[in-house]
Every structure is written in structure tokens, then in C-alpha cells.
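The data blocks that follow each hold one structure.
Nothing in this text is a laboratory measurement; each read-out follows from the coordinates by a stated rule. Since the model is a prediction, treat every value here as computed from it, not as a measurement. Cβ atoms are built from the backbone, for glycine too; each structure is taken alone.
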Structure 1
Amino acid sequence: MTQQTWVGLLAAGPVSPSLYQLAHWNAVLGPVCAETLRVASRLANRMRAGHAARTGALDACQLVLLSGPADAIAGLIGLAANADVQWRGKTVLLVDTPGPAGALSRLGELGAFIGTLDPIDAFATPYFFADADPASHRLITRFGAATKSKVFIGAAGGKPAFRAGASLVSSLLTPLYAGALQAMKHSGLSQGDALAVAERLVEDTLRAWRKAGRKAWDGTIEPPGESATPEQAAALRVRTETLASFLSAAAALGVEHYESTNERNGP
């Protein structure tokens, strides 16, 4: 193994698309392993990085990435555990999988530092969130620097909380935004006007947060000083009960959450 190729890949096709986006990948990726050499060769050729090898070649790597479809992960872990590899002291990361690092517990019992590496698709260039053993943080940072990617490293076991936070500002934001547009259209605005107003309000909210943090919200909703939503909910209820309930519940839960955490978390 050369000094540069210190990363190994154990995979089943298709691998995570995030791996194709890494810069200088061929400078750090060494052995590419799979259930068969034929599959390993095909994967290495598609990535234009690394070289097909038997699983024993992973013994020369400091960092080993596991990537593949969810139904192939258990097989890859078994392949790794039975390989002629001294896992103690190595870092093994599951790439782009829904499950936690605990899926790698079998390799952890063999002495590996285990974790996960998940792409954050909102960025134009490769960004990742790593949930990993503290002993592997320096190596993960080195991996990010070597591949020109940005890795946000969380605490071990922090992946579920990160995914929850990401959901609140991505997938769960979608029905909230759709509800806002629907309510504005009920007011008589056109689709275009509703979009223009909603986008500006979102931008203004984010700008206020960057400036003042949690103090950007005083527990009321728009317009300023209005602490409850009975009239607004009633207006929506004429059109749709579900949107009215959504507004009332969001306002109540928002206030409750802030009251319970504001003092503890600070600005």
C-alpha cells in the first residue's frame, strides 16, 4: 500500500452516489472489495478509483467504508467479519444507510472503531454527517480534507437526532410551506403572489435567526403581538379543517417547545 491509498471500500452495487462525487478519490482509495473479484472490478471501474482486491487487502487500510443497498449490508458485514483482517484500531463507516452505527457492532466487537457517514444532499459539493467513535474523528477529518469534502462530525450515537433535525427543516418543512401557500391563496392571493410573499417571509425569518438566534421569536405568531390563532383558524376552517388544525397545533406546540427549552438552551 502506498502512503496515499489508506482507504478501503467493501461494497455491493450500486454504491452510494456520494462516493462518485469525491475529489482526488484515486489518491486515497486502495482496495475495492466485494463478494467476488468480478463485482469489485466493476465497481472500481465505475468509480475510476481504487483497484479490485480480495477482502484480505483491507488489512492494509486505516479507514474502511461499507456501501451498498440496505438489503446487502448484513452480507457485507459478515464478509468483513470473516475476512483475514485485523480490525482492531481500524475505523469502519457505513456510508449512506438509514440504520445506525450499531449495525456494525460485530466489527466493533473485533476491535474496530465504528460509525456512519451520510451525505447531506442540500449542498452542491460533497458534505457529510459522521456519527462515529471519538477515536476516529481525526481520521475522518483527514478523509474529508483528502477528498475535498466537508464532514460535520457529531457525537457517537448522534445520527438519529441529526436526522430528526434535518427532517424538521426539509421533509417536514414541505407540508408546512404548502399549508402557508394554501392559506394565502384562500385569502385571495394568486399562486404567484403567494409564492413571492412566502419566500420572502422564509428568508426574513432565517435572517432574523442568524442575527438574534432564539430571541428572534417571542412566542407569538404573525402579525406581531397576536398570541393565539382563533380567528385565523376559523378562517381556514371554512375551507379546510385539516389546515386549521395544523395551524393551531403548530402554534401551540411551538410555544410549548420554546417555553420548555428556551431557558435551558439559551440564545
Structure 2
Amino acid sequence: MNYSPAITAKPSGFLKDLVTIAGRALRSVPREPEVFIPALFIPAFFFIVNIGALQDLTETVLPGAEQAIPEDFDYRAFQLPTAIIFAVTGVSRAASLVTDITSGYFDRLLLTPTRRVPLLLGLMVADWALVSVLCVPVIILGFITGVSFGTGILGMLLFILIGGIWGLAFTGFPYAIALKTGNAAAVASSFLLFFPFAFLTSSTVPLQGLTGWMQAIATYNPLTYILDAMRSLLSEGWDFVALGKGIAAILAVAVISQTLAFLALKGRLKRG
């Protein structure tokens, strides 16, 4: 009797797995407008409202900061990085990952030769692509209101890149929660982690205009340096010190968030 050899699936390669997972995540985006519409509406809303409410105040009088704020200070340019940060922070496929976990799709993936790291990294690649695209409409809004890049096209591209890598750095938190809990409500609440970053910093008023205790907290807030790095690209010339501090701040947050995410993935794989 002739026996045919057993047919087994072979791994397709790390890059192939990464592209496949990322491609699936990106294809689902148009079917889920609730993912990107708030990410455009909220920053546009705050950008317009903050300019309307605070532009005259910050460009004329900031008690105790008259000597520190330059005469040509442009509040619209000051607010554009804040709008970008609001657009890209918390945008992730973590909720979809919870759906995959609860539906059993994630467990079925574990039965395939798919490498484990791309299961999470592929989603993050898709997130980075999405948040980078989300930066563009916000920048266009800035152009409409009169904002320009003193560092030119290269500065604008770096501006988008910084926004994208910050969005990617933050995604580790919702993914860690998704993998640890498998709970959609817990993932949705992960955005609350961003609130201290968003408001205990120079997001609406220059650091020099904050009260003493607020200024002290903002000094230790990594988002302060990320915003400074992005704002430096809107000014004439290149401020490599500000850019270096901003990138270092992103990397510090990324180390924490991504470590939590991949430890959660490791735990999920053990339980699976």
C-alpha cells in the first residue's frame, strides 16, 4: 500500500506575514468610519475653538511671560501640533484585535504557521500608515488658516513622521489592554491614559504662560518636548536640540508601551 507523505503548511516568511496582517487591517478601515472620523473631527474642532478663544490673548498678553514670548508669536502655528497629536493618539486596531480574540479568529491564526510577532507588529504598521494619513487633512486645515512651514517640504514631511511615530508609540497601551483583557470597553477607556499627556503640558498655552505648579508638571511631561519638536519645524531654521528632545521623548514612551504590548502578547500566547 502506498502512503502519500503528509502535507504540512510551511511558514511564508516574516515580511510576508507582516504585510498580510497589515494589509488585512488596512482593508477593514473603510468599513469602520468610527475609527477615523472622530480622529479628524475632534482635532479640527479644538484647533478652531482654541484659536477663536485664545489667539488674541496669547499673542498680546501672557502675565509673567512678556519677555519669553517672541513678538512674532503665531498661535495658529502653535496649535497645529496639538491638533496633530489629538488626531493620531489612540488610533489603533486594538478594538478589532478584541473582536478577533472574542470571535476565535486570533486562536485560529495561532494554529497556522504565521509567526507570532507579526500578529501584533502588522497591526501597528497599519496604525502607523493610518495616523500618517490622518495628519494630512489637519495640516491642510492649518494651511487654510495661514500656517506655513519655515523648514519647507522636508520639515513638513518630518512633521508628519513625528506625528506618526508618536501615534505608533502610544498604540502599545491599547494593544496591551486588548491582549490582556480581551475586553472592548477596557480598550475604549485606554484613551483616558492620554488625558494627563494632553492637558498637563503646553498644549494650549506656551510653557512660559503656565502657572508654577502646572509648568513644573509640564516640564516632566514627554508630550511637552514632542510638541516643541513639531513647533520648531514651523519656525524658520532647524532646531536640532528641540528635535532631538522630541524624538527621545517618543522613544521613552515607546519603550514602555511596546514592552507592555509584547509582554501581553506573550501572555496571550501562553494562555492560548
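When Cα Rg over 2.2 N^0.38 Å is compared over structures 1, 2, which one is greatest?
Values: 1: 1.30; 2: 1.16.
Going through 1, 2 one by one, Cα Rg over 2.2 N^0.38 Å peaks for structure 1.
For which of the structures 1, 2 does the calculation of helix-only ellipticity at 222 nm (-39500 (n - 2.57) for each DSSP H run of 4 or more, over all residues; to 500) return -23000?
Details: 1: -13500; 2: -23000.
Attributed to the structure labelled 2.
Rg/Rh (Cα atoms, Kirkwood Rh), for residues 163-250 alone was computed and gave 1.05; which structure, 1, 2, did it come from? Can you show the working numbers first?
Working: 1: 0.96; 2: 1.05.
For Rg/Rh (Cα atoms, Kirkwood Rh), for residues 163-250 alone, the value 1.05 is produced by structure 2.
Given that FRET efficiency 1/(1 + (r/R0)^6) of positions 83 and 155 (r between Cβ atoms, R0 = 30 Å, to 0.05), derived from a single structure, equals 0.55, which label among 1, 2 identifies that structure? Don't jump to the answer; show the numbers that get you there.
Working: 1: 0.55; 2: 0.95.
It must be structure 1, since only it matches.
Looking at relative contact order in percent (Cα under 8 Å, 6 or more apart), point out which structure of 1, 2 has the largest value. Spell out each step's value before the answer.
Working: 1: 12; 2: 24.
Max of relative contact order in percent (Cα under 8 Å, 6 or more apart): 2.
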